[in-house]
Structure I
Amino acid sequence: MSEWKNVIIVEDDPIAALLIKKVLENDEAFGAFQHYPNGKAALDGVTKFLAVTGEVPDLILLDLNMPVMNGWQFLDTIGQDAALSQIPVVILTSSIDPRDISRSQKYSSVLGYLSKPINTKEVRRLLG
C-alpha cells in the first residue's frame, strides 16, 4: 500500500521529471504522480485537486530553478494557505549552494533538501 499515494513533481525539465517518476515508481510506498513544469502550474493543480477531492497531495518534490514561478515563490505562496502549507515538501534540485540549503530550512513544510539525481533511499530517509 502506498504511503504517499498522491505525489506532485514540480520540475521544468521533462527528462528529469520522468527520471524522478521512474525511480520512485520502483518503490511501492509511492502511488500516483502528477507533473507540473513550474510553480504556477503546480499551484493551480494542487488548488484544483483540493477543490475536487477535499484533500491535499501527500508529498511535493520541488525543483527551485524554474520559469514562471520558481520554487521559492511556490513555497512562499503555499505558506500563506492553511491547508496547502501542511503538504510535506522535499526540495529536489541541482543547486548545491549553501545559501539555498539554509534558506530551505526556514520553511516549516520542507522536510529536506536533496541534490539531483534522485535517490530513493535519501527520499525515504527524509520522509521517515
Structure II
Amino acid sequence: MMLPAVRQEFERCAPWLQAALDQAGRLTLDDVAARLDANTAALWPGERSVMVTELDDYGPDLREIHVWLGGGDLGELLTFQRERAEDQARGWGCHRATITGRAGWVRALKGHGYRVQSVTLVKDLV
C-alpha cells in the first residue's frame, strides 16, 4: 500500500504521468498506482516532473534500474535521473540504468552517457 505522502505526490504528478501514458498507449494511472501499491515500482517526484522506476534483478552480475515512465520538465527529469535515481541505484548495487521511451529520449540522453541498445516496434492487432 502506498504511504499517504507517496499517494499525495502521485496525485499531484498525475497529469505528467497521464501525458506520458497517453504517448505509450497501453497502461493507465491505475496500473501505475497498482505497481506503486505493490512496491514493485518507485515514484520519483520533482517540482515540475516525475518518473517511475523499477528494479530488474537478473542475478548477481546484472541488476538494473529501469525508468519506464517520465513526464514534465525535461531539464528537471535529466537532473534528478542523474543526481538522484542513478546515485540511489548504485547504492542498491545496480550495474546499469535503462530507459524505455520515445525516440526523443535518444537525443535528450545522448550527452548523459546513454546509448541505444535496442528498439521496440509495436503493431496493434485489434
Structure III
Amino acid sequence: MRQGFIYSLMLAMAILVLGGVGFWWLDPKVLTLSDGLWLSFTTAATVGYGDLVPSTHASRAFSVVVVLLGLAVLSLVTASLAAMFVEREVQEEDRAIERDLMREIRHLREELTQLRQEVQALRPKD
C-alpha cells in the first residue's frame, strides 16, 4: 500500500509540474514558472484563489484538463493514504482472528485427545 501511495503522489507531482509548465507556456499573464506551478496547484485542487487566472482560450481549455486530472489524481492520493491506515487496522484484526483460531484449534486438539483416551478406556480388552 505504501508503494501505491508513493506512486500516486509522484503522479500528482508530475501532473502539477506539467500543468505549471503548460500554464507558463500558454498564458502570457503567467510570467514565471513558479506562478505557473501555483496556478496549476490552485486549479487542480479547485481552490481558485483568483490571484492568477487563465486569461486565454488555450489556457482556459488547458485548465479544464488540469482540473479533471487534478481531481482524479489528488483523490487517488487521498484514497491511497486512507488505505494505508485501513490496512494497518485490518492487519491487526487478522492477527487477533488468527490468535483466536489457534487457541480454538489447541482446545479442540486437547478435547480430541481426551475423547480418544475415553474411547480407549471403554473398549473391551482382548
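Please treat every number below as a calculation from the coordinates, not as lab data. This structure is a prediction, so every number in the text was calculated from the model and none was measured.
Listing for the model above:
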{"quantity": "Among I, II, III, which structure scores highest (criterion: relative contact order in percent (Cα under 8 Å, 6 or more apart))", "calculated": "III"}
{"quantity": "For log10 I(q)/I(0) by the Debye sum over Cα atoms at q = 0.12, 0.19, 0.22, 0.23 Å⁻¹ computed as -0.39, -1.06, -1.49, -1.65, the structure of I, II, III it came from", "calculated": "I"}
